[in-house]
Every structure is written in structure tokens, then in C-alpha cells.
Structure 1
Amino acid sequence: MSERSRKTRPTVPPGLLVIDKPAGMTSHDVVSRVRRIMGTRRVGHAGTLDPMATGVLVLGLERATKLLGHLALDTKAYLATIRLGAATTTDDAEGDVVSEVDASAVDEEAIRAGIAELTGDIQQVPSAVSAVKINGRRAYELARNGESVELAARPVTVSRFDVLALRRTERTTDLDVLVECSSGTYVRALARDLGAGLGAGGHLAELRRTRVGPFGLVTARTLEQLESEPALSMSLDQAVEAAFPRRNVDSTVARALSHGQVVPAAGVEGTYGMFDPDGRAVALVRDRGRTAKAVLVIVPAN
């Protein structure tokens, strides 16, 4: 690229993109596509979605990539279809079927009782093809190489697990469900465990993520929409305000934060955003006793 091209190339502003990911693409595929559309290499994602899944994928551009690791994305919501009657190697529709039974007449009350047991604070064993690391390697890498994968159960919270519709076929029962859960919960594992508890086998047939933290489908755009109108979903300032408690400070405090100095505590639990008198997000901050220190300086001193 010539010196003149570098100077005239438009600057991409920092901020977030909320993408409605299509099925069949990896999260990295989406990042690559967005890099081309937006004309920048500095694109990252806040958590992944499996290729078969659709829905909310949060991306950061430019300086907003530094924000991704601090985003409060501890709750997620999904619409899913669980198919009873077959268990698979991956606990979803992309795996090989390992067992089948006639589940067309599974009792509805038994289904609801099984769902109740998987609601609330539970211990969940992640799927063998999850991204959980075992001795530094991803579980799905080991599983796909034919190696044995044994994962320990871990605590997760399923705050909502509702049946929206029940459909019966000649040999299966499909459940359309709404799941709201903590980060780290595997919906495919819920499908697996529900089917196992009913003695019918089960797997995840479809999955659509409708919300990650405060970011939902309302602000999401498809890649085709982004292609026709390349623009951020929200600026860096809007992203901080959406994801964190807000505290306004005067110019003196804002200047101190921009230099990485400690400032008086605001009495807020967890991470919060401090905004200068012009409405700019200056830093993400955490209280430490009577003082507060920036965990991320968004607007560093020149």
C-alpha cells in the first residue's frame, strides 16, 4: 500500500457490532467477513457460537477489542429445539447417532419434571466436544481425534427452562424451549441430560442465541445488512454505558484516570464506567477501599 493510500484510507471508529450470525459459519468466519466489510484487521469477538447455531455474536472493532474481556456477559438467552429419541456423539444434530428409541409417546408430565430437575443451580458435565480445556487442549480436539474425554461436572445456573411447544413425529418428540442461563452453560448438555433422564436419548436439533448480557437481537444485524450499510451497532461510549454502571466525573478526575492514577471510590460493586463532562467513557474502574483504579483506560492521556 502506498503512503498516499495509507493517509487517505478512512478511519474506522471504535465500537461494537452485534451480529446475527447465520448457521454454517464459525465465529472466526464472521470475524474475517467483518474485517473485510469494515476495512480493519482489529476485530475480535466476545465469546463464540457453534457453526450450527445462529443469533447474537458480539464483536469489538479497533480500541473496543480491549473492552471485550471486561464485558459483563455472564447471562445468556437461547431459543432451542431439543429432539427426544436419539443420542449423538456431539449432543447435537451434527454428530453421529449412537442410540435410538421410539420417543413419540414420552409423557409430557415426565418431560416437565425432567426440565424442572435441570433448572436452577445445577452441576453440569460439559459436552465432550466443548471448548473446555484438558491439560491445555480443547475437549473437542481430543474427541475429534478419537481420544477419550472425561470432563468434571461444574456449577452452572439455568434460571429459565420453558417449553414453548411440543411436537410429536412417528418416532421422536421435539421440544421448542426457551433457556436463560449463566455463562458456561451448554444447552446441548441440557438436551443430552433431559433425554438421558427420560430414558429416550436426546440431542440439540437447533439453537438460536437471542441475548448475551445486555446485547440482544433488537440491535443485531445480519452480515448482508452490514455489507449494504457498514456501520457500528454502538459507539465505544454507548457500549460502556450499555454494559456497565455509569458514573459521571469532573475533568480533574477524568484527567487523573487518563494518566492511570487512582481516584476517589464511587461505592459501586464490580466494574463500572467513568464518563467525563463531555459524555466520553474515560475508563473502566473498580473500587479498592476508598480509592478506585482503572482496569482499562479507554481514553489514555496524549
Structure 2
Amino acid sequence: MTKHVAVLMGGWSSERQVSLWSGEACAKAAERIGYRVTRVDVARDVATVLDRLKPDVALNVLHGRPGEDGTIQGVLEILGIPYSHSGVQASSLAMKKDLAKVMLAAAGVPVPQGRVVSRLEAAKEHVLPRPYVIKPIAEGSSVGVFIVTDGHDHPPQELFREDWTFGEMLLCETFIPGKELTCAVVKDQATDVIEIVPKVRFYDYEAKYAPGGSEHVLPAKIAKDVYQAVQTLTVAAHNALGCRGVTRADFRYDDSRPGIDGLACLEVNTIPGMTETSLVPELAAYAGISFEDLVQWMIEDASFNR
């Protein structure tokens, strides 16, 4: 009997469009493999929709809330539908960057120094020595992120806006100069490492998803010990948060410091992008895993109590 796969995409987060792109790419790949596929643009009635469809598996390609924070995972557990990627607890932890940092640091994964402050506090005065980074606690794709440089006399005044939608508490971290590195966990193993060279000021939403927005150097041209450390720390971060399936860890590397001292893990993405410009499919392909093989593995790896 052909397995029926519900591809969960869209939703209502700030990453909705990227999720639709990722979901459509995965749905087409699953159809090429031979699965029966139903595309589900997730709305508030998702439990009712899934209960009616009764799929054999849910392939979760929702970026941001509610797909990446443990919410949809809880719904799927209640409905008894096996699903891909990480479970309730790991998803919730990874989405909350401040809590994830505590867990990562406890596991020996280096993280940037920083503090959590209210939006208005961050808008009124510099809360850290410049340069520093302001980011929402629970958003992805670099939305709502500001880099405050020595040339900024005042914090970003956008934080005062009444239509601000990225949360009232923000994570402020010391800016780490140097290289942007990323590594994934696929089939319980670390992939190779990519260096991301953005064509714009930093690796923001446009650099991530616009064609030509960034250059991906694979394998990253860094010292062997640093390369191996990124791979080791990626698996350590994955395990520290209790993740399952595919994840991707993002790092900054200050190459002016000796050895691996300049490495810091920024975050773990529990549902990385699966678009044509996304990093995980590129890393998988470099390891000899086709996009179809990657999608099939995610589907067949689906389970409960993740």
C-alpha cells in the first residue's frame, strides 16, 4: 500500500513564504519517489484537517511558529500521526534561543556572551558594548535582527514601532567578527561544513533566500582542527537539545583568535530550509545524498515521542 504523506507547510509565521517553497520542493520530491502526497497549508484548523486526512506520516516543513516550537508536534502526538524532525521538547528548547544557549553551554558548546532585555530597554540605550547583535528570542531566518556597530550612536529606533511583531523580549549578544559557518546532522552524522559569504551586509533573510544573495564555500576553507570542531560541536548541540532527524547548527568563527577559541554556536535549526538555495540539501548532495533520498529518509524516519 502506498504511504500517504501530509506535507505541512505555510503556517502564519514570518517565515511563511520560505516554508511554502520548502514544502513544495519536498512534496514534489515525495511524489517522484512514489508516495501519495497531500499538501497542507497549515491554518488554525490544522488538527481538524489532519484528523480528516488521516495520513500515515506528517512531513513537517513549517519554519517558525507553530511548526518549529513544539506546538504542531504536540498536535501530531495527540492525533497519533508519526512525524519528522524533532519532538515537542527539543523543538521548544531550540526555538527559545535564550534557553537553548543555557543547554548548549552546559554541554560544552561555546555560545556568544549576551543577555535578555525588553524591547523598550534595548531601544532606549545600548545594553552591551558595541558592536553587538539584537535578535528576537523565537524567530528564524534572521528576521528582526539588528547589528549595532561602533558607528551607531543610538540603538535601532525600529524597536519603538507599534507594529513590531517579533516579541517583547530580545536577546542581545556580543558581535563576533569573522566567518559564518554552518553544519548539519543528517542520518545521525555531521555533514561537511559550509562557509557562507553574504553579498549584503550580513546573512539576513535576503541573503538566505534570494538567488545570488550569498556565496556558499563547500567545503569551508578553514583549518582542519576548526573544521572538525564545528562537526563535533554540531552533533553535540543536536544531542544537547534532544533533537531528532535533520538539524543545522550555525556558527560564527573569529579567525583572528588561535585554534578553535573563536568558535561560537549561534543556534540550532530544527527544521532547516529545503528550498533550492537552502544549505541542508547542498550539504547532503555533497555527501552523495540526493534530494529525493533526503526526503525519503525524513519520511521513513518519522515516529512518535521524538
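Comparing FRET efficiency 1/(1 + (r/R0)^6) of positions 45 and 229 (r between Cβ atoms, R0 = 35 Å, to 0.05) across structures 1, 2, which is largest?
Working: 1: 0.95; 2: 0.15.
With respect to FRET efficiency 1/(1 + (r/R0)^6) of positions 45 and 229 (r between Cβ atoms, R0 = 35 Å, to 0.05), the highest-scoring structure among 1, 2 is 1.
Could you figure out which one of 1, 2 the value 173 for volume of the Cα convex hull per residue in Å³ was computed from?
Structure 1 accounts for this read-out.
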| message | Tell me which structure, out of 1, 2, gives -6000 once helix-only ellipticity at 222 nm (-39500 (n - 2.57) for each DSSP H run of 4 or more, over all residues; to 500) is calculated. | response | 1
| note | distance in nm of label points 7 Å out along Cα→Cβ at positions 37 and 173, calculated, reads 4.1; among 1, 2 the input was structure 1
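Using the calculated result 16.3, 48 for Rg and Dmax of the Cα atoms in Å, for residues 109-284 alone, pick out the matching structure from 1, 2.
On the way: 1: 22.3, 71; 2: 16.3, 48.
The read-out was computed on structure 2.
When mean count of other Cβ atoms within 10 Å over residues 93-100 is computed for each of 1, 2, which one produces 21.9? Let's see the in-between values first.
Values: 1: 13.8; 2: 21.9.
Traced to structure 2.
Computed from the coordinates by the stated procedures, all read-outs in this text should not be read as laboratory data. Note that the structure is a prediction, hence the values are computed from the model and not measured. Cβ atoms are built from the backbone, for glycine too; each structure is taken alone.
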